[in-house]
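> For reference, the structures are reproduced in the following blocks.
All of the numbers you see were taken from the coordinates with simple rules; none came from a lab. All figures in this text were calculated on a predicted structure; none of them were measured in a lab. Cβ atoms are built from the backbone, for glycine too; each structure is taken alone.
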Structure P
Amino acid sequence: MAIVVRKATRDDGEAIAKFAIELFEQHRSYNAERFAKIGSLAGAARFYGSRNDTGDGFVLIAELDGKAAGFAYLEYEKINYPALLENAVWLHDIYVEPSARKAGVGKDLMEAVIDAAKDFGATKIMLSVAAKNTVAQEFFEQRGFRTTMLEMMLTID
């Protein structure tokens, strides 16, 4: 099976939007109170389709045997005062279609994320992972990520 990871183009917007909606719904299944239902196909296509034009955003798409199989979205920040960070890439989204899992797509996407982070001049990659998403936590830990912060939420009535 041939895996290709490349910088996404606007033509990839629809495929990425479908993956993004799947990722949004996955998060809502973990905690509908925390994760808002804000995504639409058109909105997601518009958002992810424009991120490569910002200079600090980067969207990758993975293809397995010529078919879209996943994506990653990251942003570079030279300085982030509230997070006390410098030269960091935030990996906001990484998603692999269920039928393509265990084929190496996620591993190759992560390698491409690391390469993109290096191209930005980043010295670290940051991400958040849903507390209930133990599969993703294990995936990230196997690649050297470690917990540095915990997110907490208070619902206000």
Structure Q
Amino acid sequence: MTATYFITAKTFHRKRLFQNQRYGELFTYSLMRWREQSAIGVHDYVIMPDHVHLLITCDEADAPARIQQLQAGFAQELAQQYGYEGEAWDARFRAQLVNDAADCEKCAAMIESNPVRVGFCDKPGEYRMNSVSSRWVLDPLPEKLRKPELQTV
């Protein structure tokens, strides 16, 4: 059975790892490749300097292992491509189950407003490291989580 999660993953000791835009771009590439390799639905994301938020759908039983797989893959690529030798991720991450369309809308709004709320930009589309300004085509939400006007009849 699949489930949709709002994920928050922090960098190790909240280091501002993604202040380096190249690292943020590498994380986006890692995320998209992970999506394809793991049959995960990626619906929304934002990469902040010291954490990421994701809205994903995957098999319910696989969620923790899948997130750890993404983190490990990114850390390995970061070391290989940029010689980064430190820890990339905090050992814990938060995975909140998204229950319905209203809950999903709140999570998406939180993701999209995060860079605006902290003053990085005036509008979500102005921030470069998020799904709003991304060139990637993301996966549609499961029908039960879509706004009523977007559901198919």
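> Out of P, Q, choose the structure whose coordinates give relative contact order in percent (Cα under 8 Å, 6 or more apart) equal to 32 when calculated.
Computed on structure Q.
> The value 15, 50, 29, 5, 0 for P(r) over Cα pairs in 10 Å bins from 0, in percent, for residues 21-108 alone was derived from one model only; which of P, Q is it?
Label of the originating structure: Q.
> Okay, next question. For which of the structures P, Q does the calculation of mean count of other Cβ atoms within 10 Å over residues 77-84 return 13.5?
Q
> Looking just at distance in nm of label points 7 Å out along Cα→Cβ at positions 37 and 133, which of the labels P, Q belongs to the structure with the highest value?
Top value of distance in nm of label points 7 Å out along Cα→Cβ at positions 37 and 133 goes to structure Q.
> Could you tell me which structure in P, Q was used to calculate FRET efficiency 1/(1 + (r/R0)^6) of positions 45 and 117 (r between Cβ atoms, R0 = 30 Å, to 0.05) as 0.75?
Computed on structure P.
> Taking 22, 47, 24, 7, 0 as the value of P(r) over Cα pairs in 10 Å bins from 0, in percent, for residues 53-100 alone derived from one of the structures shown (P, Q), identify that structure.
Only one of P, Q returns 22, 47, 24, 7, 0 for P(r) over Cα pairs in 10 Å bins from 0, in percent, for residues 53-100 alone, namely Q.
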